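Following are the structures in question.
Every number here is computed from the coordinates shown, using simple stated rules; none is lab data. Since the structure is predicted, the reported quantities are computational estimates derived from the model, not experimental observations. Cβ atoms are built from the backbone, for glycine too; each structure is taken alone.
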Structure P
């Protein structure tokens, strides 16, 4: 019943009753805790994860072991990196991690061809998710190429605030440094400067956007 209600609340206005029934029947609902990995890099991907409740993040690890957040997924969004795999079971190139306690619907990859062939509303859903991820990728690229580090930090905090729907972020300077591939010293210095400018307020392991 919970799975049916979550699907209906999120997609009732966009998906047909038939499509909702197919997703409910074939999807597996997982309760995932904050920080838990839904998919690890190197795992054989057999399902497309869709966030029905909560927030998740897609993380890429470079050869040195540094982790970089590619984008966040909020309620109603799916991981587009799994769409491209389709029926050809391949290993994941990213980590799919719960940012908050979440409910994730796992749709079998073997169902993708049927959904794409038979349901126009599903095809639109897939295209919309691809478009959203492309916009985020370009924003990230612009930030790396064109923006100074202080602006990148502020954009990062604003995005995280928007995704988590709170202006008080529980995050350390080291976590920000890891996500933006810079040093903790640089992050701390720039955060102090932004606090003096009245942009934010610093607490122990917390940052409040003003």
Structure Q
């Protein structure tokens, strides 16, 4: 029950915060694409939360812990927060003042890619029981090299990059895309710092890097 209440509290706070960041700058609650994003983002999140609560409460507990302890990762989280705030606010202002327009088919395609990225994210969580939101090595942790982890070393980051780059397009804002375009660079900094830690502290990770050469994008990087 304590875990359920913590999860619902964080979910509600996230929902309210995103809603305020989108609809206040838009100057109206009748921002259709804003509601589209809210639905695409939070309905699967709610479903995934209840599934984890029922099947893997320890994983849910890890996903709720977002307090980074390392300096580099704290900076990455802070910069990511600024990027998200800027992106949502710009999208709302773009809608309010009509700075840009986007074809409906582009928004529909972005919505489909968003859900596809969510599905990839869910598969990663199913494969990796050690998947926490903070960078650390747990006692007894082993290298996961099956499924998506046999294709790229960081399938979670692959999924989140696609997911977050679709957000401004779902919102119908080319200008907001400028803010979210910084996300891959932020992830690269986080990823390299994480790999240094895993190579030092996780047995078998150095060999895994030789086996799976690509970090995020298959056959490219």
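When helix-only ellipticity at 222 nm (-39500 (n - 2.57) for each DSSP H run of 4 or more, over all residues; to 500) is calculated, the result is -24000; to which of the structures P, Q does this value belong? List each step's numbers first, then the result.
Values: P: -14000; Q: -24000.
Clearly, the read-out refers to Q.
By the measure FRET efficiency 1/(1 + (r/R0)^6) of positions 113 and 161 (r between Cβ atoms, R0 = 35 Å, to 0.05), tell me the structure among P, Q with the highest figure.
Q
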**Item:** Parent structure of the calculated result 27, given that relative contact order in percent (Cα under 8 Å, 6 or more apart) is the read-out and P, Q the choices
**Value:** Q
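So Kirkwood radius over Cα pairs in Å, for residues 73-184 alone, computed for just one structure, reads 16.5; which one of P, Q is that?
Working: P: 16.5; Q: 15.6.
Answer for the origin of the read-out: P.
Between P, Q, which one scores greatest on FRET efficiency 1/(1 + (r/R0)^6) of positions 33 and 57 (r between Cβ atoms, R0 = 30 Å, to 0.05)? List each step's numbers first, then the result.
Details: P: 1.00; Q: 0.30.
By FRET efficiency 1/(1 + (r/R0)^6) of positions 33 and 57 (r between Cβ atoms, R0 = 30 Å, to 0.05), the leading structure of P, Q is P.
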